[in-house]
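S.K.: Okay, got some structures for you below.
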Structure I
Amino acid sequence: MESGTAILLKVDASTGGSDLISFIAKQYKPTIRMSNVIIILDSIIVTLNIIFFKEIEIGLYSAIAIYLMGKIIDVLFEGIYFTKLIYVISDKNEEIAKEIGEKLQRGTTGLYGKGMYTQDNKLVLMCAVGRGDISKVKIIARKIDPRSFIIITNSREVVGLGFKKI
């Protein structure tokens, strides 16, 4: 069941339950994790069930199932060690890097590149981020430079300050 929900969420579909509400919430607030919305909504429903029907044992089992469902959705939807590399190409790299550092406490690295179409030398920002920071970096870059070019790639593993330790 949970793996099916995760697959549906991955392709922007819904079963019509609490995942539909989480999908709608994601449209209004892109930084929100859909699994968290599902967990909160389902927890409210279970809590109301306990209050009205006095079925505490069923409520406890339901709470465990809800927690596990949320974790399974996260793992299937985004992987166990979900890290992304974000590359930002912009004429306002200094401002973007500063904002990422101040707001997200994430470092950025400037890589020198050359646009083969324009023949322009460009500084390309590279930033490794976790699950919750992907949309934040995109919002920061687009706010500072609406014309910025953003590339987001999967990262198999990131080792170092703020990430996995050796």
Structure II
Amino acid sequence: MFKKIDKPRIAVIGLGYVGLPLAVALSEHFVTIGFDTNHRRVAQLLDGIDQTLEISTAELTQSTLAISHCLDDIAQADVYIVTVPTPITDANQPDLTPLVKASESVATVLSKGNVVIYESTVYPGATEEVCVPAIERSCHLRYNVDFFAGYSPERINPGDHEHRVSDILKVTSG
């Protein structure tokens, strides 16, 4: 059974053009930590520099968003939102490797009652057929018993500073 969390702590996995704006927007209302495996990207963000130009230096430095490349720093989260890229292979197929690796990483810090939401461009069924099994293989927790998962379609248009993530209605299913 899902427990009600009064003040959820949120971890956003992947701080690219989708994850960073989402993490900054969430940090206005929740304790939020942004996580990225790219140490250089994390260092730049900590210096107030977003090379995707989605978030201004002022927005970044005034935000309460914590940023890290250390998995231990996201271990206390209640909700994990995975926003890693899904590049296309030479055979025009989605490369789900970043999603699988992110799922395996989240599994190392996942606790009972946590929720994992995927916000990466994937085909229908990928969450339950690829991502959730990657979590279950990497930890002792069981889907829909110990942890829960959902999907939220990517709702951002990179470079569009008029229709930002905080202005767009989001839908999440689980």
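All of the numbers you see were taken from the coordinates with simple rules; none came from a lab. Treat the numbers as computed from the prediction; the structure is a model and nothing was measured.
S.K.: State the single structure among I, II that was used to calculate volume of the Cα convex hull per residue in Å³, giving 152.
M.R.: This figure was derived from I.
S.K.: A further question on this structure: A value of -0.29, -0.72, -0.93 was derived for log10 I(q)/I(0) by the Debye sum over Cα atoms at q = 0.11, 0.18, 0.21 Å⁻¹, for residues 7-94 alone; which structure in I, II was it taken from?
M.R.: Derived from II, not from the others.
S.K.: As an exercise: helix-only ellipticity at 222 nm (-39500 (n - 2.57) for each DSSP H run of 4 or more, over all residues; to 500), calculated from one structure in I, II, equals -6500. Which structure is it?
M.R.: II
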